1. For FRET efficiency 1/(1 + (r/R0)^6) of positions 81 and 121 (r between Cβ atoms, R0 = 30 Å, to 0.05), which of I, II scores largest?
2. For percent of Cα pairs over 19 Å apart, for residues 33-152 alone, which structure out of I, II has the highest calculated value?
3. Out of I, II, which structure matches 2.4 when distance in nm of label points 7 Å out along Cα→Cβ at positions 65 and 113 is calculated?
4. Given that FRET efficiency 1/(1 + (r/R0)^6) of positions 49 and 161 (r between Cβ atoms, R0 = 30 Å, to 0.05), derived from a single structure, equals 0.95, which label among I, II identifies that structure?
5. So if we calculate distance in nm of label points 7 Å out along Cα→Cβ at positions 41 and 57 for every structure here (I, II), which label has the highest result?
6. For which of I, II does distance in nm of label points 7 Å out along Cα→Cβ at positions 73 and 89, calculated from the coordinates, equal 3.2?
7. One of I, II was used to compute percent of Cα pairs over 20 Å apart, for residues 137-192 alone, and the answer was 52. Which one was it?
8. To which of I, II does the computed value -12000 (helix-only ellipticity at 222 nm (-39500 (n - 2.57) for each DSSP H run of 4 or more, over all residues; to 500)) belong?
Structure I
Amino acid sequence: MSTPIFYLIPGLGADERVFQKLQPLLRGQVTVLQWLTPYRNERIDQYAQRMAQHLPADQVCWIVGVSFGGTIALEICRLRPQARAILVSSIPDADSLPLLLRIIRATGVYKLVPPQALKLLPRIGQWYFGIKDGEEYQLFKEILRDMEPTYTRWAIHRLLHWDSTGVGRCLQILGTADRVFPPGPAPVDYLIQGGSHFMVLSHAPEVAQILNNLATDPQDTPVVAWD
C-alpha cells in the first residue's frame with residue numbers, strides 16, 4: 001500500500017499553527033497549504049485553481065479542510081478528480097449554512113463590521129469558537145493578531161455566497177459542541193463528542209485516528225460517535 005498523502009487547509013484567518021497537534025499524529029506525507037492573497041473580485045473557483053497548483057493533477061490524496069478550508073477543499077476536488085475531501089468543522093454545501101450565518105448574509109451586517117473588530121473582542125470569539133482557556137486561547141489570540149483583513153473580508157463574502165451546485169461527495173467530521181457549524185438533522189460521517197469548532201486542536205487524537213483509519217481503509221466510513 002502506498003504512503004497516504006494528506007493536504008491540510010486551515011480555517012478562515014488561521015494558519016499551520018492549528019495543526020500543531022494533529023500533524024505529528026498523521027501516518028503519511030503531510031503538507032499544509034498556505035492561504036494565498038486573493039485578487040480583487042476573484043471568484044472562489046479561480047482561487048481554488050491557484051491553490052490546486054500545489055497538487056499534481058493525477059495524485060491520489062486526501063484534502064483535509066477545516067471550516068472555510070473545507071469549502072476550498074471541495075472546490076479543489078472539482079479540479080483534482082483523484083483527490084478526496086475530508087471536512088473538519090465545516091459544511092458540505094451551501095444549503096448547510098446555519099441560521100445565524102444566513103441572517104448575517106441576509107442583513108449584510110458582515111459588510112459593516114471590519115474583520116479587525118474581532119481582535120478587540122477576543123472573549124466573544126473564544127465563546128463562539130469553543131476555545132478553552134490557557135494554551136488554546138493564547139494561540140487563538142496570536143491568530144487574531146496575525147489575521148490579514150483583505151483575505152478575511154474576501155473569505156467571509158465567498159463563504160456566505162458560495163455556489164456549491166455540483167460539488168462532489170466528501171466525508172464530514174463535526175463536533176457535537178460546534179457553535180459555528182452545529183450538527184443538524186442531516187447525517188454526519190463522524191461525530192466527535194464534545195468537539196467544538198477548534199477541535200482540530202483540542203481533539204487532535206480523535207481527528208487523527210479517523211484520518212489514519214480512512215487512509216488505511218477508504219471503504220470503511222461508518223458513522224461513529226466518540227465517547
Structure II
Amino acid sequence: MGRNFDLVAFDMDGVLFDHKSSWAWIHDQYGTDNKESFNAFIKGEIDEKEFMRRDIALWKGLDPNVSIQKLTKLFRNMPLYDGIQETVASLHWNDLKCVIVSGGVDIAANMICNEFGFDGAAANSLEADENGILTGEGIVNVDLADKGVKLREYIKEFNTARERTISIGNSYTDINMFKASGFSIAFNPIDEPTKLASDRILVAKSISDILDIIFDLEEQ
C-alpha cells in the first residue's frame with residue numbers, strides 16, 4: 001500500500017466519546033445545567049477560560065471538594081464509540097500516527113489515549129491543588145476558536161506536513177482543524193457548516209468505518 005498520509009487527528013467528544021461532550025458528561029453526573037454559560041460562550045459574551053470557570057463553579061457548588069480523582073471515577077464508565085481499538089491498531093499497522101485534539105476534559109482524553117495507544121492527546125485541563133481538589137480555574141491547552149493551532153504542533157512534532165494529515169471531527173469547532181489538514185472527515189456531524197467544510201461525511205455507529213475511507217485514499 002502506498003503511503004500518502006502520516007498522521008490522523010481525532011476530535012474526542014462526539015467522535016471517540018459517544019456523548020455530546022465530556023464537559024456535559026460531568027454535568028449529567030452532577031445534575032447541573034450549563035446552558036446559560038454555553039449560550040453566553042456561543043454568543044461571544046465570555047471567553048473559553050470563563051466558560052470553564054463557570055462550569056467548574058457549578059460542580060463546586062454541589063461538591064466543594066470535587067477533585068481530579070472523583071472526576072476520573074466519573075469517566076470510568078464513559079460511553080465510547082465502537083471500533084477505537086481496531087482503528088488505532090490498523091492505522092499503526094500502516095505506520096500512521098494517531099492523536100486526539102479536543103476542547104474537552106483532558107482526564108477523559110488521557111484515559112482514552114492510554115487505553116487505546118494513541119500517540120498523543122491534547123485537551124483542556126482542570127487546575128487542582130496539591131491534594132487534587134479543583135481550584136475553580138481551567139487551563140486552555142486547545143483553543144476551541146482554532147484547534148488548527150494544536151494540530152499544526154502535532155504535524156511539526158511528527159515531522160510531517162499538512163497535506164499528509166487527516167482530521168476527523170463532528171462540529172463547527174473542528175473546522176479550523178479541517179483547514180489545517182490535507183483531508184477531513186465529518187463523523188456524525190451535528191451542524192451544516194461542518195458538513196460543508198469536510199472532504200467526506202460519514203454517518204456510522206463505529207469509528208472504524210473511517211478505515212475504508214483512509215485506506216482508499218492511501219491506495220490512490
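Every number here is computed from the coordinates shown, using simple stated rules; none is lab data. What you are looking at is a predicted structure, and each value in this text was computed from that prediction instead of being measured. Cβ atoms are built from the backbone, for glycine too; each structure is taken alone.
1. Details: I: 0.10; II: 1.00.
For this comparison of FRET efficiency 1/(1 + (r/R0)^6) of positions 81 and 121 (r between Cβ atoms, R0 = 30 Å, to 0.05), the top structure is II.
2. Ranking I, II on percent of Cα pairs over 19 Å apart, for residues 33-152 alone, first place is I.
3. It traces back to I.
4. Working: I: 0.95; II: 0.40.
For FRET efficiency 1/(1 + (r/R0)^6) of positions 49 and 161 (r between Cβ atoms, R0 = 30 Å, to 0.05), the value 0.95 is produced by structure I.
5. The structure with the largest value is I.
6. II
7. Working through the options, I get structure I.
8. It must be structure II, since only it matches.
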